[in-house]
Every structure is written in structure tokens, then in C-alpha cells.
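Student: Listed next: structures, encoded as C-alpha cells.
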Structure P
């Protein structure tokens, strides 16, 4: 009898071990319903979510949701889903069967990653700005909790703002794991009390961590990212692709293993890792690379050392940004975002078994070509595969880094409003976007280039019109609007109004250089308006200063660090610590409260759409 009981107990224990473990969920542009029947694809460029019937491989709905949806999740085992609409600061709830929007939740700014609780009663959302996580009750779509202190400026011990993007929910639903986008720091947040209970630090050069995936049975997490080696100005060493494997248990030992993907398969180079996925049985990991249009399929090793073993490279379409396994693990799906299609693969043979168009090209042919070129790490843009334009300017943003360029230290600027703020670069050494042909052919990208034959010197005769592809790259690069400040949704606060008066006063003279609708006196007319604001002398590497082009102040609330050398960690540092001899506006006489008001005004920029005024100003310049 005792032997029989022991045997029964062992059988029961083995049954428990063999149950499919729920690994929680991770953020993605793709999700698949719990029954494996439906797929949701968030179409960032088209402002929609597409529902695909995976049984018939047919699109059944394309639902408009708003500007730049970035994450989608089904709610529990239902066909309802929620999507983060990054550009509209909303989480949108939809019925996947009817294709109708059922509700919207306003959030402070820039919702990115989203995951659902197992029962679908809650969703958790990362707000890239201001580095918070919100919990939303799906029944009434109200925010019930906010995690994080909302600190969004660079702190003394950091090199970039702690923007949050990636998010994963533990199987026990007691923890969230979130990634800091620009620093690759991973935080564990307790869902019991909302406090940070663990943290995984990163290498100072680690950058662009958009997503994190949990293993279904082991205490491991997987995070794709790059390393931006700012002291290296050549393609084969400046940007390196990684997948970091984290041990999610506390204690001593190696808790973070970084695996260089350019040396993972001999010396086969991949670029811009975007997302990973783990099969339900925990044996296979897929990692997609948006720069080289391919994917690694790897065997997961339970040895706490090797972690991943290369299995095969799978060639993909343009700019793959998402990969997701079916619930039974028999297939996985990849979203080639600039082909606007999702491709299905058999998980065993790795053969393509399906393809479905999820939306039409919303960009037009010229802009689409330009975007493909901007994101590719392949010829004719790049000679050695490590880097693309988007490695430093993803989706037109800044990478939060200050690079040691041949001309000196240069803080990466966002591309917001670039069409209206020529000339380009801190040194105003380029007067048209087509002049980036020099970068494409230079030691950084080492590409063949887009012009047949010789390229004209920057600031000389135009390169515009010499190549349709180069002109298309310029069209896309110049197409990034300035995001409206979240601090001005209800208009300027009283503090910001006081700061506005200080900014435009004759005493501070801030508006003498930061003028016009884009708050810059930069104009594409030689001689260019360059200014010595007292910062050039502090850079021993400087070759072209000490005078610099005036950058726009629009969107400055989210583009720390500041100045050409990135030494100003905060806006207050710009006005106080890094303003020698009042060369950068006369601010030394301001009281602390006046400086605070001025900062509040700067954070509120732009509080209105600058494009109409920019067009009017351009017409005036033409008339002159």
C-alpha cells in the first residue's frame, strides 16, 4: 500500500512538473489570443490594429486607434484587447470580434509596453515619459495605481533619462520587470506594494532596450539591446548588438550575462536587435534584428553559463520588429513592419508557412523607401552591417548619448522639426539632409552610397536631385514632427507663464537666439548664425568650435542631456551650472524660484503646433 501511495504521489508530482507553465507576458507589437485563433498586430505607421484569423490566415478587421500604436495585448483568454497609442497618450480598448473601440484611457505621456493579467482584469503599461508604470482596471478602464516616482531627468549617476519601455509580468503575477530604454537597467516592481524590489545594472554603454521576455520555467529573463560605444567612430565597433540574459533570483553570482550577437554565430554580424520570444516549452528563443532583416533561432540551454546555442539564421523582410510564438509552440510569427505583413513559420522546420498583409503602405512610395534606407544596416547604406541611421536616431528620437566625433564631442539630437531648422549639426557643417551621403560613405557607415559617382562637398552645390534614393532618405528624415509637450495639455501652468515672461524678457535675452516658431535663429542662409555660449572651451577634443548652431528648444523636456558636449544633465544645469559668464542667456541674477519657473516654461515646449507659423515664416524669408 505504501509503495502504491508513493508511486501515485510521484505520478502526481511529475504531472505538475509537466504542466505548461505560464510565463506571464511581455510587450510586443504582436499578440496571439489564448486559444491560438486570433492575432493582433499594432501598425505603428498606419495608426491601426489588425486582427487576423489564424485558422484561415485572413485579415478580419483593421481598427483605427490613433498615432503610433506600440504595444498590444489580449485581455486574459478573451478576444478583447488593449493597445498603447504612443503618439496620443492613450490606452485604447477594443473588441476583436466586432472590430469596435470600446473605450480609451488617457495617460500622462508616451505609453509604450503593455501586458495583461492572466484573468484579463488588469493591464500594466509603461509610460516612457516620465518613467512610470500604470495599472488600469479593464472593467471601467480607470487607472488604479501608478508605480515609479516619475523622475525623467538625467541623475548624477546616470548618462541618460530613465525612460521605461519593456515590460513583462511574472507567472505568479507578483512582479513586473521593466526596462529603462536608454540605459538597459532592469527594475523589478512588486505588485504587492508597488515598490522596486530588485534592480539589474548595466554597462554604461548599453542602450535601446525596448522589450524583455521571461522564461516559462526558469528564473531567467532575456533582453535585446545594443551597446553604443561613444568613443569609437567607425562602423565595426561603435554599435554592437546584444541579448542580455538575467537571473531573476536574488543572491550572489552572475546575475546578468551579456551575449554579443555579432559573434554569436561565428563572425556573422547582425544589427539593431528589437525583440525576443521564448517558446512555451522554454527550449527555443527567437531574436529579430531590425537592421539586417534576419532572425536568430536558438536553443535555450539550462546550464547558467552558455544560456543560448545557435541553431539557424532565418532571413526576413524589411525592418522586423516583433516575433511571437503560438500558444501550442508549433509556429511563430514575425512582423516585417516595412513590408506591412506578418509571416508565419513552422517552429520545427523553420519553413515559412503563411503570410498575411496587415495594412496598406500608408507612407507613399518615396517616404517608404527613405524609411527602409534609414533603418537598414545593409548596402548601399552600410558596408559592414553593425550600424544604421536608426541606431542613433530610432524613430527620430535621440539615443541619449554624446559621441566623440572627429570634430569633437557631439550630443545626439532628435530629428524633431529638422525640416525647419537647417543648417544641420552643432557645427552647421551641412546645409541639406542629402549631405548625409558623406556619413554613408565615411568610416562610420562605410556604405557604397546612394549617389552614382562623386558626391558634392557639404555647403557647396546641392546633392539634392542627384539620387532618388538619397532624396527619399531626406524626405523621411525631415518628416518627424515635434511631439506636443505633456506639460501643456491644459495650457501653460502659472509657473510656466511666469517662466515665459522671463524667457522673452530683455533682461535674460534668451529669445535673442531662440527665436521664431521653432525657437532658433538657425536659417539656411550663409553666413550661418553661430554663437559662442562658453561651452567650447570645456571640450579638449573640439576641432570646429567654439561657436555652435542654435538648436530648437521644442521637445526639450525629453531630450536630456543638453548642450553640444552633453555635460548639462538637467535644464537647471543649462541655466546655472553650465552657463559660464552668462553667455547662454543672462541667468545668474535669477532667483531659484525664477529659474524653476523658467524650467517649467521650457518643459512646456511646444505648447502649440509650430508648423503653421513655421510655414508662414518660411514664406516671409522667400519673399525677402
Structure Q
């Protein structure tokens, strides 16, 4: 009897949800459609109690001790899209991406898709069609994420509960997984139930992921620690960083202002000073830099890319302003697709991306086309694409060298792994690309971590060394890193050194302008040092007495931020003091 009642209730919930979806057709927005918020509780009850149909579906964590979620720049076997509204954008994506990988098209009528592509002179090559029900175009948000068991083995998909009441979208990952014979693991059964969305997720491929606090806000039945545990068990994420949601980003998806370009490089959207979400984005960025290092144990590199105004010259904080962004791009093997809007802004974005993605074919896709362009729906290229990574990844991870001295040799280290083992690994290097590349064989130095190493010979000061890494697996698979080599390669400059201090430098400590000032909450204190040295940063009252020690420890040469929680102190005038054994720098701070 209880089972019968549950089945009747589930059926009623499903019919109610479907009636909403039918009335909205396929033009559902990325955000909430009319009536969807009210349907969300019923949808969640249905999603967490019913099972998706699928021979490869599991609701328990993957049975591996070393799960690794793939990074977006890793090799993929297919790009997945849902063919519905905004077909002009889909055509441009297909034209650019079909040269790199197979395109899997979720659609309701494959013949209609073929006719549309043929009419618009798009080749019907490297395409695969899966006819299946769906609700919307936003496949980034509802598709599964590629992960590997045993680090570089056993491809699987991890699928969360979609944070919109769109049951057909929520089943698409299972349909694709069944079609491709890939096991899929869903976070839908307590205590591992998790509501999440792909646009609010970025991973470095080595256990660190970034999201906004939307994830916490939409899972009120879980603590932050619970969410961390689910992400670790299902995806191997052992460091899950969440930021405050942005005031003017209505969907609170991190891909609207942040992109990981590689293991240590963060592409951040940048507004003019004081505009829209600019202050909070900058505070979030400085918080990352101050509290987290990259997988290499060194500070993240930061690349800023301007956020453009919309075609009506409005910012997102202005009435009707759109959230135009250049961070909403997607890697497709050796090609990178990014959204474009207006030439006066696009050229700057293109220059920044090509400078930081060596060798990639960088292709802009117009996201402001027509009277109701896709960016008006708070979405762009990343939002309407997703990827399935390859079955047998050849993992190569390397931290490029920085400036080097003109004495001694140059160590090149890289993590290189494949499920069949590594047959050979080499560094190709030169100081003149017109003369070709030399080879240096890499040797395995740590079997447990897959670390390989070699040394390149010393060069004269002023020379630039160009290099890339090539590896061959035991099963014959070969890959380079950068994946675009030899067109894309890493470089480092050789500088003159003195025998005592290495690179020439003068010791100098400076506090740069504190912000925000006046301060009420988290406050950034930027330090700049020309050498590695011990520094004590103190909060002093107006009499010069120490109120608190903010930081006491070593800082490396370059810039470092320390943070003050101004809400913990009485309002008034203070001074920030930074001291070393030989120097002192002071700035005034007003707490209100």
C-alpha cells in the first residue's frame, strides 16, 4: 500500500513538472523560468527518490581509492551539445570543434539537425546524434563530469542533481553514458545527495576545485563539511574552495568570471575600478592568492581579462544590463572557443587569450547575435557545451620554469602517467626555433608519483630557451605538453647572476595601498618585497601601541597579501605596520 501511494505521488509530481516544461518549450533560460522556483521542492523529492533508467548507473561513490576529476584542458573524445534554441551559435561551435574531436549532438530530430547544418554549409563530418528528450540548451549545468579511477584509469562520469526542475535534462547524462558504455555515478541518494550545476565548478585536475557559495546555499540539508566529503568521495576533490556569490551575477556561476587555463593560471574577469562585481571579484582573487597555492606549491599566476559593457553600454549593475564575459570559454583539444561581442573589446580579449594559450587555435563565437542573444540569458560558450574526456589519458603535468641563471644546468620535472606505463619521456628544447629542437631523455625519479626529470645545459645570459615535453606510453599512445607543441611551447629567459644571491636583487619592503579603506569587513593589505625575508605585520592604535599581530612569518620575493577582518575591531583610526630586521613600512587605516 505504501509503495502504491508513493508511486501515485511520484507520478503526480512528474506530470506537474512536465506540464511546466511543455508550456515553456525549449527556450528555457539559464536562470529560473516562470513557475520553476515553486516546482523545485517537488522536483528534488522526485529526483532523490526515483532512479534514472540506465544499465551503467550507480548511486554509491566510485569504488576507487584514487579518483581524479579531469581538468578542462585535458584531452577529450567528444564535445557534447544539446541542439535546440540558438542554433546559429551551435553551427559555429560545430565548425570549429569538428576539426578537433567528435561532436555529440543531443536532439529531438537528427534529420532536422542535418538539414540545418547542410543548408548553412556546415560539413556533416565527425558528428554523432543521440535522439533523446531534453528541456534546455544549458548542458554544462546538467551533464556529468569526467573522472578517472586509479588516477589515470577507468573513465567514469559523475552527475549531480540539476539545480533546476527539469527532469529530462537531468536524465541526459545517463542517456549519453549508456550510449558510450561509460559508468555513471549520481549524487542523488542520502547521505550523498548533492544539488549542483556545472557552470559553478572549475577543477585543476589534481584535487582542487572552485565554486561560488551557491553550492552551500542550495544544499541546506548538508553542512559545508558534508559537501566537501561528497565531492571527495565521488570526484577526488580534496580541496574545495567556495567564494561569496557576486551581487550582480544573478545565477552565481563561477564560469561567468573565472577560468582555469592550466594547473597554476587563473583567468579572472576584471571590471573598471568600483564597477559592478569588480570589488568582490578582486577580493575573492586576493583571498585565493593569500590562502591557497597551486598544485605545485607556489602562488597562482593571475591573468586579468576585461569584462565588456553590453551593446547598450550598460554594466550588469545597471537596469537591464547583461553579464558579458570572456571567461566563459571551452577547451576542445588544441582549439579554444570563447564568446565574442563587439570588436573594440574582442580584440583585447583575443590578444590576452592567445598570449596565455601558446599554440592554441583561439576561435571567437558571436554571443550577441540577434534581438535576444544568448548572453542576455546570462550564458555563453562554456554554458552550452560539455566534454567527455578520453578513455586512456596520458597525463603530463609540468610547472614551467621561470627566470634562470646563466650558471649550471636547468632541471625539468614533470608528472607523467598512463595506465599501461611510460615507455619514454623526452624534453625537446632549443634556443633558436628555426634550427630545430634538441632532445633530452627524462628519467623516472619517483615511481609512486610518476615524477620524471632531466637537465638542460647552461646557456648564456640573454638567451631564451624554448621547450616542450613528449611522452610515449607502453601501449604506444603519444602526447605532448603543451598539447599544441611544437607550435605551442614553454619558454624561460636566462639572466646574469651573481655568485652569492642568485638573481640580482635589492632588499626592500613596502606596503602598497590597503583596500578597502575605510574598512568594515575583509581588508586586503598588499605587501611587496624584493627578497625572501621574515616580516611581522601589526595593527597599531593611534598611540602606536600594538593592537594585534596580523602576520608573522616569511614572505617570498614579489607580492603577498595578508588580510585583516575589520569587523573584529572597534571603529577608529589605526595604522598597519610591516617590519623586517632592517626596514619598516606604515600605512593609515580607518575602520568604520
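Student: Starting from the value 0.60: which structure in P, Q was FRET efficiency 1/(1 + (r/R0)^6) of positions 216 and 488 (r between Cβ atoms, R0 = 41 Å, to 0.05) calculated from?
Tutor: Details: P: 0.40; Q: 0.60.
Source structure: Q.
Student: Let me ask something additional. P, Q: which one has semi-axes √(5λ) of the Cα gyration tensor in Å, for residues 400-575 alone, as calculated, at 31, 19, 15?
Tutor: Details: P: 31, 19, 15; Q: 46, 21, 14.
Going label by label, the one that fits is P.
Student: When distance in nm of label points 7 Å out along Cα→Cβ at positions 224 and 416 is calculated, the result is 2.7; to which of the structures P, Q does this value belong? Write out the running numbers ahead of the final one.
Tutor: Details: P: 2.7; Q: 4.1.
Attributed to the structure labelled P.
Student: P, Q: which one has distance in nm of label points 7 Å out along Cα→Cβ at positions 144 and 192, as calculated, at 1.2?
Tutor: The correct label is Q.
Student: Match the computed value -4000 of helix-only ellipticity at 222 nm (-39500 (n - 2.57) for each DSSP H run of 4 or more, over all residues; to 500) to one of the structures P, Q, and report its label.
Tutor: Details: P: -4000; Q: -6500.
Label of the originating structure: P.
Student: A value of 1.00 was derived for FRET efficiency 1/(1 + (r/R0)^6) of positions 104 and 384 (r between Cβ atoms, R0 = 25 Å, to 0.05); which structure in P, Q was it taken from?
Tutor: Values: P: 0.05; Q: 1.00.
Computed on structure Q.
Student: Rg and Dmax of the Cα atoms in Å was computed and gave 25.7, 85; which structure, P, Q, did it come from? Intermediate results must be reported in sequence, preceding the final value.
Tutor: Working: P: 25.0, 102; Q: 25.7, 85.
It must be structure Q, since only it matches.
Just so you know, all these numbers are worked out from the coordinates, no wet-lab data involved. The model shown is predicted, which means the values in this text are computed figures rather than measured ones. Cβ atoms are built from the backbone, for glycine too; each structure is taken alone.
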